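Rule-based calculations on the coordinates, nothing more; no lab input. Not measured: the values here are computed from a predicted model. Cβ atoms are built from the backbone, for glycine too; each structure is taken alone.
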Structure P
Amino acid sequence: MATYIQLVNWTDQGARTSKDTIKRAKAFQEVAGSMGVKVNSLFWTLGQYDLVIAVDAPDDETVTRLGLVLAQLGNVRTSTMRAFGETEMARIIDGLK
């Protein structure tokens, strides 16, 4: 499984219904799980992003599908990045010539 970081911002709709954010986060975790995605952490944050989520997904297609499911609901916009742990980074560096 690959790790991904999702940087999340509420849309106007999501901000108007911010009192439901915990319910929405639980629903997100259920949907993610049904897609074979493990939510490692989910944090509400101050600053540029409203939430930061770390997930493990089987592949890029699955995590992209999860982002599209979120977008269809209209509460958030996401930016998703592939993340590499130390072991993965060591393999990457070992391949340098």
Structure Q
Amino acid sequence: MDKKKVGNIIGVGSMLTVIISIILFYIERGPNADIYFIIIAFSILSVIGVLFAIISWKMSKHLIFLIVGLIGNGLVLVIAYFLLLAMGISEP
């Protein structure tokens, strides 16, 4: 396969991690939600998404995948951090 085509596929995978995080957020909500599972899932998905964005930029040289991947996955990581901070404050 062409290096540019593989980079495009990985770039789409980077944006897919953001979409999966959004879907997970709407599925796992309510008073019985496992917050620690959500924090771990968001963190893992966002780190994978950032890595995919950087790899896709290196391979395909499309700056849009890097920008969208870093911003989207960075926001997911910030949300995970705030959830972790809120859980730390709420526990005695």
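Miscellaneous remarks
- Source structure (of P, Q) for relative contact order in percent (Cα under 8 Å, 6 or more apart), computed value 40: Q
- Origin of the value -13000, where helix-only ellipticity at 222 nm (-39500 (n - 2.57) for each DSSP H run of 4 or more, over all residues; to 500) was derived from one of P, Q: P
- Source structure (of P, Q) for log10 I(q)/I(0) by the Debye sum over Cα atoms at q = 0.21 Å⁻¹, computed value -1.05: P
- When distance in nm of label points 7 Å out along Cα→Cβ at positions 2 and 18 is computed across structures P, Q, the figure 2.5 traces back to Q.
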